[in-house]
Every structure is written in C-alpha cells, then in structure tokens.
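Scrolling down, you'll hit the structures one after another.
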Structure 1
Amino acid sequence: MTETPIRLEPRWPAMVALLAVGGLRLALPSYLSVGPDWLLIAIVGVLLIPTVWAHYHHLDLLNKVLGYIVTSVVTIDMIWSLGLLIAALPSHKQQPQEMLISAAALWITNVIVFASWYWRLDAGGPRARELRGVHTDGAFLFPQMTLDQQTRREMGEDTWSPGFVDYLFLAFNTSTAFSPTDSPVLSRWAKMMMMVQSLISFTTVALLAARAVNIL
C-alpha cells in the first residue's frame, strides 16, 4: 500500500493577502484608525517574519499561534475602523468620495480577513491538511470532495486539498451573494463566521456605500 504524497501548499498568497489588508488601511482617513496609517502594515510585516521562520523550521505549533495572532490583529483593526465609520455618520462631516473609498476598502478587507480565518481553521489548518495528503472532510463541502476516487485520479485531483484561493473565492461569494454558492457549509463554527461576514458586508454596502451615493 503506497502512502499518499504530501502536497505542500504555498503560503505566500495568504501572506500577500494580509499585507494587502495593511495596505488598504492606508486608504482610510486617519480618524478611522488608531495610530499612524502605516502602523497596521508594519505590525503585520513584523509578525509575518517569525511566522515564516517557524513554518520553514517545521515549528507547527508556533506557526499556528503566530498565524492566529496576525489574523486577529487585522480582524480587530477592521472591526474598529468599521465601528468608527458608523459612529461618524451622524456628524455628516464625511465627503461622499471619502465615504465610498472607505466602504470599498473595508469591504475588501472583510473578504480577505474571513478568507484568512477559513484557511487557518478549516480541517485543522493548512499544515494539518498537508499532512493528511487529500482533503475529504472539513467545514466546507468543496466540489472536488464530492468526486469518487476514480474520477479524482482521472482528473489529476487525487491529492487535491483547498488552498488560500479556494477560501478567498468562498469569502468573496459570501460577501457578494451572502451565500457560499458552490461550497455548502457543514460545521456550526463556519456558519456562525459566515453570518458575521455577511452582516459586515451588508452593513458596509447598505449603510455606508448607499448613504454616500445618496449625498453625491
């Protein structure tokens, strides 16, 4: 009996996505953030260095903890900025263009942040999925998981496992269609997280963007 080969998942898409969140913060007005505009991207960059180091030295527990920390940092920053923007609405001091840019930046950030959480939490995280070799069980039912073993081999997907882009697509659908479209949700924690993501997306689009358009 041959062992299933381990397919190493590239980590750079997830790292680039988190750095992009820090870059999107630069598009927000200064009153929607704590500290200088460059603070978030600096914190993310600093935290990613030991995270990458731990990954390449196979320190799986340290890598997982650092991954949770950096994802939590960008999540807290996003929720804080969204709260400040909603709280500032009654003052009517925001320009429509400024409000639209802020809403767009927060909407994109919402997609990336929740994609990062799905990627880190599903089926034990990326390292656990790598060690398992083939993805057959998790919080989301991806289309590849519904194929029988023979069909997988014929399609060259016998060692398929979801990568960050798969979770990014899932998060994008959740924020646009308010549903997982091609990948049903199986676990309760994932359902709760998708509800929160949809609520943030709806708030950003309906409350912020719609108000900005109305006052243009």
Structure 2
Amino acid sequence: MSNNGEILQRLAQGVRDMEEDLVLESAKKALESNIPALKAINEGLVVGMNEAGRLYEEEEYFVPELLLCSDAMYAGMDILTPHLERTDDQNKYRAVIGVIEGDTHDIGKNLVKLMLEVAGFQVYDLGRDVPLANFVTGVKDHDAHLLCLSTLMSTTMDGMAEVISLLENDNLREKVTVLVGGGPISKAFADHIGADGYANNANGAVRVAQQLLNKKEVALR
C-alpha cells in the first residue's frame, strides 16, 4: 500500500475506532502529503463513518460509540474543510436542507451540506428534528431551488411525503426540486412519494441535484 493509501486508511481507522488523536494526526499528514482534502474526506473520514454505521446496525456499537465516531470525524473535517477546492460557480443555486421531525441524526445531512457548499450551492441548514412546516417556510424565505430531506429512521419517513404535500398546498411544488436520502430511503420510496430524486451518499446527492436542476433550467429556456 502506498503512503497515501496508509494515511487514508488511518483516517478511516481513527473514525471507526473513536480515536480522535489519530484522526487529527492523519488529517494533517494528508495535507502535508498533498492528498486533496476532498479525497481525504471521502476515502478516509467517510469510509470510517460508514464502517461505524455498519457496526451500529450490527449492534456492536450503540449511540454513545456512534457519537464518539462522529466527534472524531468532525475533528478531521475541521482540519480538511478549509482546504477544499470550491467551484468558481458560487451560489448559482440555493438549497434548503434538514432532518425530518422526530429524527436527531444529522451526520449524513452535514456531509451533504458540505458537499453542496463545495459544489457552489448556497445552503441554508435548518438542522435536525425540523418541524415539517418549517421546510416549506425555508423554501419560501430563501426562494430555494433545491430542498434536501434526510432521515435515518423508518418511523419518520412519512414526514417526507407530508412535506411534499405541504409544498403542493402552497403552490411551491413545481418551483423546488426535492431530493430525499438517508438509511431507510430508497429510489422506489422517493418515486412513491413524488420526490424528484434520491441519493444514498453525499457525493451522489450533489451529482443528482446538479443533474435535476440543470435539466429543469434547460426545460425553462
């Protein structure tokens, strides 16, 4: 394995094993070794967080462990994020993002927010456990092109469908592209509730959002 490969592996290991010091050391080494910050995040920190999520699903980890893993990941993000190469096409699109009411898990949402910002979106983050009507208010207040809804809990999935209904009631549905994602969400579910798109990871979310918005822009010309 190359030295760069070892650094990425140690980033992932540090997150998975809740070793914040290892993450900090490896993030600094990644920059010193000229590993692009986005690569270090995606192939190091995110890999480690995905492994932690798998251990949680297998009931080897529980909420306290998952929180310590996320703390380690965010420590690495604090070092790497300032070094991200951002697009020149700043603030072309406005996005509102949040976690559906009843769910306080926001790691995935935070990653999508970061990746959208890197791609040049102006992002308004409503946070987690967001009352459903607040998504509609957010779309109105910020004249949003994109609305990203996230949840990790199957019990809150129906809230996504309700948000779309609220948008329809306010005649906003055609004005905003709705993207959904999170652990229990699938493309079939997204299609069923009338969302415009679905992604199962942060990079995918940005790619799908850009494709949908560009397509809508072309259609409006």
Computing distance in nm of label points 7 Å out along Cα→Cβ at positions 158 and 182 for each of 1, 2, the value 1.4 comes from structure 2
Entry that produces 15.5 once mean count of other Cβ atoms within 10 Å over residues 46-53 is calculated, selected from 1, 2:
1
When relative contact order in percent (Cα under 8 Å, 6 or more apart) is calculated for structures 1, 2, the one with the largest value is 1
Work out which structure the value -17000 belongs to, where helix-only ellipticity at 222 nm (-39500 (n - 2.57) for each DSSP H run of 4 or more, over all residues; to 500) was derived from one of 1, 2.
2
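The numbers here are math on the coordinates, done by the rules we state, and not lab data. Remember, predicted model here, so these are calculated numbers, not experimental data. Cβ atoms are built from the backbone, for glycine too; each structure is taken alone.
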